[in-house]
Each structure stands twice: as structure tokens, then as C-alpha cells.
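Got some structures for you, see below.
No value in this document is a laboratory result; all are computed from the given coordinates. Since we're looking at a predicted model, the values are computed, not measured. Cβ atoms are built from the backbone, for glycine too; each structure is taken alone.
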Structure P
């Protein structure tokens with residue numbers, strides 16, 4: 001018999017109480033305030049985060065994913081989405097999808113009001129993401145996250161070898 005897991009209802013007050021500030025260590029302008037709803041609800045194969053980005057702040061850093069699809073849905077306010085080097089103003093009701101392998105992307109708030117949005121995507125056991133402006137690659141296996149310079153990567157085999 002299958003081990004059935006219970007559903008979990010997260011109430012607004014619980015979500016507000018779990019909310020915290022988080023940022024990306026490579027970007028001093030990165031600041032989001034929110035909660036990882038999927039984790040709070042016990043989901044393991046998908047990620048959903050409720051985020052608030054203050055004026056003048058940025059989400060993380062310009063990056064792209066090799067294996068995990070990602071999306072952003074703007075609820076309130078405005079932001080500037082940089083997608084594959086092009087900037088686009090986004091606002092309430094706008095949805096951005098990043099199928100994999102994705103183009104590089106980033107979200108910033110140059111406006112004077114908070115931007116509120118949902119973001120989410122897949123949660124695979126293994127993920128590879130590149131940070132082209134930092135010349136870095138991130139490899140995540142489970143909870144272990146490793147980074148290295150893209151220029152340090154070497155082919156495992158020479159051309160013609162197997």
C-alpha cells in the first residue's frame with residue numbers, strides 16, 4: 001500500500017510569519033522578502049516562492065538554467081526583466097517562462113514601489129546553472145552546491161576519444 005501524505009493548508013498569517021529576507025551572495029543589490037511556499041507546504045518536486053522586491057533592489061544575478069524550468073508571475077508593482085540581454089518592463093498579470101535550457105535572465109526593480117510576484121519551477125536532484133557575467137557555473141546535487149569558473153572546465157575526453 002502507498003504511503004499517502006496529507007495536504008497542507010498554509011494560511012496567510014502563517015505565510016507572513018514565515019517570511020524572511022534573502023539575497024544572492026554575488027550581488028550586493030539583491031534583496032527579496034518572502035517565503036518558499038513549496039517547502040513550507042511539503043512539496044519536494046516543485047518550487048514556488050512568494051517574493052517582494054523593494055524599490056531599487058534586484059532578485060539574484062543574471063543566470064540561466066540547464067535542467068530546471070523556471071517562471072515568474074507579477075502580482076503587484078513593476079519590474080525590469082532582463083531576458084537574453086534585452087530589457088522589458090513587466091507589471092501585474094505578466095508571466096515569464098524560462099524553458100530549459102534557458103536563456104540568461106534577471107529581475108530588478110528600478111521603480112519607487114515594491115514589486116510582488118510568484119516565482120517557481122522544477123526541483124530536480126541535479127541542476128546546473130551558468131552565471132555568464134560572473135564567468136561561473138553552479139552544480140547542485142541534492143543539498144550540495146558547488147561553483148567553479150567556467151574557464152576552469154576541461155573536456156573529459158579529447159576529440160575522437162571515448
Structure Q
């Protein structure tokens with residue numbers, strides 16, 4: 001599917017790369033689903049003696065979460081990286097990532113995440129080895145971490161007319 005005029009689209013095809021800048025691991029073909037989620041905690045509110053209230057700012061923690069097939073058979077894969085088996089990357093290391101949920105939409109998020117070990121196993125005999133994951137994003141600022149794909153111009157099915165300096169769909 002291509003992106004629509006309003007900038008929406010579907011998950012995939014897309015990319016996810018995790019690891020050191022010079023040698024990231026492309027885990028795009030292992031993903032069953034992924035998303036970047038904010039976890040918002042409202043700031044505390046207190047009432048002053050005069051009756052006015054003050055609120056501390058909200059705190060937002062960001063995470064990349066989802067489900068992945070576990071590449072336990074590769075000594076240089078995501079599973080090995082998450083278990084501290086890749087040289088120079090201990091368990092719990094902060095590594096770079098680049099995530100584009102849809103190449104058609106084109107929006108890409110980059111930054112650093114804290115790598116947590118993946119689980120190893122499956123729910124039933126014969127099922128693919130898979131693991132849910134949640135990697136905390138480190139010093140994440142969406143205003144600088146996101147590069148927007150910008151939706152293409154409106155399609156032929158919409159007439160566009162000029163109205164002074166504005167462009168308005170008819």
C-alpha cells in the first residue's frame with residue numbers, strides 16, 4: 001500500500017536496525033509487530049496556602065516495543081546482541097536504532113535505546129521461537145528524532161483550486 005493523501009498507511013514493508021552505528025543489525029524480517037509508545041505520568045499537583053495550585057510538568061518515557069522471532073541460531077544476531085554475546089556490547093547496553101514502520105509513508109525515527117535481553121522459547125511445540133520486547137529510548141526527543149516522509153500530493157481523484165494564497169480541496 002502506498003501512503004494516502006492524509007499521510008496514513010499500513011505497517012510494512014519497513015525497516016528496523018539496532019546496534020552500533022557502524023554495524024547495525026537489520027531485524028526487519030524478524031519483526032511480527034513494533035511501535036514506539038509514550039508512557040505519560042502526570043506531574044504532581046500541590047495546593048498552596050493561598051489556595052492556588054501548582055502542577056509539576058508531565059514526565060514522558062518512550063519505548064520501542066513489539067514482538068520478534070528470535071534468531072537464536074546466529075552468533076551475530078539480535079538475540080546474541082541482547083544477551084551480551086556480541087563483542088563490546090554488554091547486556092543492558094545503550095545502542096543506536098533506526099525504525100521506519102512503512103517505507104511508503106517514509107517517516108523514520110532514530111536514536112538510542114537500552115537493549116534488554118530477549119526471551120528464548122515459544123508457547124507450544126513446533127511454534128517459532130519468539131519474544132515480546134520493550135526497549136527504553138534514551139534521551140529521546142521526538143522533535144529531533146523523527147524525520148517525516150511527507151505525504152505525496154493529492155491524487156487525481158481530488159480537484160484542487162487556488163483561493164488567494166491558500167490551496168483548498170474542492
Note: mean count of other Cβ atoms within 10 Å over residues 16-23 at 12.2, derived from one of structures P, Q, originates from structure P
When distance in nm of label points 7 Å out along Cα→Cβ at positions 72 and 104 is calculated for structures P, Q, the one with the largest value is Q
Across P, Q, relative contact order in percent (Cα under 8 Å, 6 or more apart) reaches its greatest value in structure Q
With Cα Rg over 2.2 N^0.38 Å, for residues 24-119 alone computed for every candidate in P, Q, 1.03 is reproduced by structure P
Value 10.2, calculated as mean count of other Cβ atoms within 10 Å over residues 8-15 from one of P, Q, is from structure P
When Rg/Rh (Cα atoms, Kirkwood Rh) is calculated for structures P, Q, the one with the largest value is Q
Highest-scoring structure on Cα Rg over 2.2 N^0.38 Å, for residues 32-87 alone (candidates P, Q) is Q
Working back from 3.2 (distance in nm of label points 7 Å out along Cα→Cβ at positions 96 and 144, computed), options P, Q, answer is structure P
